[in-house]
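Below you'll find the structures, each written out as structure tokens.
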Structure 1
Amino acid sequence: MLKEFKAFIARGNVIDLAVGVIIGGAFTAIVTSLTNNLINPLIGLFLGKIDLSNLMVKVGGATFKYGAFINSIINFLIVAFVVFILIKMLNKFLKRQPQKPVVDNKEVLLSEIRDLLKDKQ
């Protein structure tokens with residue numbers, strides 16, 4: 001069982017996934033900081049409140065923090081836009097690379113046999 005676990009962990013996909021999760025967490029922290037420290041104060045200038053995360057409505061004993069929800073939406077849109085741009089760039093990069101045609105060994109052998117038969121005639 002230990003060998004199987006070691007083989008599982010050593011596979012490239014698992015390591016790539018782990019790196020992606022770590023980078024994603026760091027990127028999320030950057031986007032959260034961007035939203036809280038730059039975008040929210042800019043929006044707050046137009047709304048008259050500097051900190052959107054403190055926007056809330058109290059109904060009875062419940063508190064609805066819609067400012068924090070707005071922050072989350074802004075964070076999501078920024079992350080989604082960056083991922084969109086990355087995928088778009090990746091697609092452009094992959095289109096530029098000429099793709100080599102995949103040649104099946106059977107086709108090569110059959111072509112050689114065909115050519116040899118033509119030469120005999």
Structure 2
Amino acid sequence: MAPLDELRALCLALPEATERLSHGEPTWFVRDRKTFVMFADRHHDDRLAFWCPAPPGAQEELVRTEPDRFFRPPYVGHRGWLGVRLDVDVDWTEVASIVREAYRQVAPKSLAALVDG
């Protein structure tokens with residue numbers, strides 16, 4: 001399966017997740033309002049990736065320890081968002097965990113509680 005298709009399946013499996021284009025890229029929202037994942041097909045550089053909100057400190061730690069897989073995305077990186085490369089050897093189990101955590105960062109508590117830990 002292509003990276004976009006894999007990512008789409010992970011995002012749309014979450015409660016009340018929707019997809020629409022935002023800034024020309026597929027983007028996933030909670031209740032069609034709050035963004036939790038934005039696909040980035042070489043949107044601002046040569047990387048195939050996605051951007052998502054991350055828990056406090058996660059962006060810095062992942063970018064520091066694995067800069068070949070993670071990066072600070074433009075525009076939203078200063079708010080702690082994480083860039084996750086999809087043009088490298090992808091661990092889809094880890095990506096699923098990152099997507100679920102991104103969802104929990106923006107979802108109402110009632111929906112976040114429905115997502116497994």
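Where a number appears in this text, it was derived from the coordinates with a stated rule and is not lab data. Quick caveat, the model's predicted, so the values are computed rather than measured. Cβ atoms are built from the backbone, for glycine too; each structure is taken alone.
Given a value of 17.4 for mean count of other Cβ atoms within 10 Å over residues 23-30, calculated from one of 1, 2, which structure does it belong to? Before the final figure, lay out each step's value.
On the way: 1: 11.2; 2: 17.4.
It traces back to 2.
Among 1, 2, considering only distance in nm of label points 7 Å out along Cα→Cβ at positions 15 and 87, which has the greatest calculated value?
Working: 1: 2.7; 2: 3.7.
Result for distance in nm of label points 7 Å out along Cα→Cβ at positions 15 and 87 over 1, 2: largest is 2.
For mean projected area of the Cα convex hull in nm², find whichever of 1, 2 sits highest and give me its label.
Details: 1: 17.4; 2: 6.8.
With respect to mean projected area of the Cα convex hull in nm², the highest-scoring structure among 1, 2 is 1.
Tell me which structure, out of 1, 2, gives -24000 once helix-only ellipticity at 222 nm (-39500 (n - 2.57) for each DSSP H run of 4 or more, over all residues; to 500) is calculated. Walk me through the numbers on the way to the answer.
On the way: 1: -24000; 2: -9000.
Computing helix-only ellipticity at 222 nm (-39500 (n - 2.57) for each DSSP H run of 4 or more, over all residues; to 500) on every structure in 1, 2 gives -24000 only for 1.
For relative contact order in percent (Cα under 8 Å, 6 or more apart), find whichever of 1, 2 sits highest and give me its label. Mind dumping the intermediate values first?
On the way: 1: 14; 2: 23.
Going through 1, 2 one by one, relative contact order in percent (Cα under 8 Å, 6 or more apart) is largest in 2.
Which one of 1, 2 has distance in nm of label points 7 Å out along Cα→Cβ at positions 63 and 95, as calculated from the coordinates, equal to 2.1?
Details: 1: 5.1; 2: 2.1.
Label of the source structure: 2.
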